[in-house]
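So, here's a batch of structures to check.
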Structure I
Amino acid sequence: MDVTPLSKHTLRIELRKRMRCMSGEMRKRESALVFQQLLDWDVFQQATRIGCYLSMPDEVDTQPIINQFLGPLQDHGKELAVPVFDSETQTYRFSWLHNTTPLELGAFGVVEPTVLDLVDASELELLLLPGRGFDHHCNRIGRGKGHIDGLLEPFPGTRAGLAFRSQLVEEIPLEPHDQVLHAIVTPDGVLSN
């Protein structure tokens with residue numbers, strides 16, 4: 001497929017509009033459904049070292065996931081790492097999140113740990129990722145900076161996006177650097193590639 005920058009740009013604009021039309025109550029309801037689908041997913045149940053984003057207001061809310069990891073799931077031997085932006089290299093890295101880890105607003109308006117306990121992405125088994133949109137072939141489109149693709153390139157484990165219904169589209173235009181996911185967790189189930 002021949003992809004022009006405008007086609008991705010246009011899709012991002014459409015997806016931003018969709019997100020603006022979603023009420024706070026709808027986001028909360030769909031985030032809760034995604035969380036339940038995630039807990040029921042066998043891949044999630046089997047993974048012990050998981051990377052997960054700290055959500056922004058227009059993304060599936062990951063706070064319930066974080067709360068579970070810092071509580072009941074931690075008691076079951078699961079560990080959680082979150083992305084932190086390295087302003088020197090302009091890339092994201094992962095840091096373990098603990099009950100005592102202080103957080104503050106970091107790069108791009110994303111909450112991040114201020115005390116780092118770095119872990120290499122290759123040590124994680126599952127990554128839970130945000131996106132502007134997703135298609136049924138497990139392709140994703142992000143905000144256009146390529147930071148998530150940079151995280152995914154060397155990652156050998158399972159890559160899963162977390163998506164609202166309104167983020168699912170017919171087709172995401174791909175470019176050579178785009179990284180395909182293995183699954184997308186939606187309010188209605190898990191789409192697998």
Structure II
Amino acid sequence: MPYPSGMPAFDFPQEILQSYALNDRMNQLVLEHLDARAWQAKSPGDKGRTIAAIFAHVHNIRCKWLRLSAPHLKPPARLDRGRITQKQAQAALAKSARLCSQMLEEALNAPQGRVRSFVRDGWARPWPPGVAMLAYMITHDAHHRGQVCMLAHQLGLPLKDRGAYGIWEWERLAKECGFELAPRKTKRPAGTGRSNPRSK
């Protein structure tokens with residue numbers, strides 16, 4: 001399938017890394033806007049993880065991926081879900097995200113890169129590096145990010161303002177990550193403009 005004329009050239013490895021950067025920026029956004037009272041609050045019915053425990057789990061699973069798939073990158077220290085603060089979680093997630101991004105970059109540079117496969121757990125079979133690896137990593141984060149948003153709402157401390165809608169502002173998130181999703185001069189391909197609802 002030919003790439004639409006007028007669109008910028010597609011750099012697959014770069015798109016992969018940018019997608020993962022956007023994913024972690026969403027985590028940081030939620031942490032920035034989360035009410036501190038919700039951090040260690042018990043869930044309704046006193047079942048399940050606290051929000052602190054959820055973010056600690058996200059970080060610790062990343063550490064596992066790095067340990068099993070890219071030990072040469074020296075995974076960071078794991079987090080204690082009972083003691084970690086929001087600020088510490090932000091810093092730890094930023095560090096594990098940088099290392100996971102480096103792991104992705106090396107995996108996509110195979111066979112030159114040192115990451116030859118992705119191992120998600122000790123019992124799991126290795127996967128070849130590629131889109132499935134990225135999809136799994138982002139899906140894991142997104143699943144738990146959704147849990148955090150739901151739990152905050154159940155606690156009566158829902159995310160507000162940009163914390164509630166900012167994860168959908170991808171152009172703004174990309175800019176905060178240091179890149180643009182669509183250069184300003186890029187035009188929409190013919191036939192893909194916004195339709196006028198009044199004309200229907």
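What follows is calculated from the coordinates using simple rules that are stated; it is not laboratory data. As the structure is a prediction and not an experimental result, all values here were calculated from the model. Cβ atoms are built from the backbone, for glycine too; each structure is taken alone.
List of remarks:
- Origin of the value -8500, where helix-only ellipticity at 222 nm (-39500 (n - 2.57) for each DSSP H run of 4 or more, over all residues; to 500) was derived from one of I, II: I
- Once mean count of other Cβ atoms within 10 Å over residues 79-86 is evaluated on every structure in I, II, the highest one turns out to be I.
- Entry that produces 29 once relative contact order in percent (Cα under 8 Å, 6 or more apart) is calculated, selected from I, II: II
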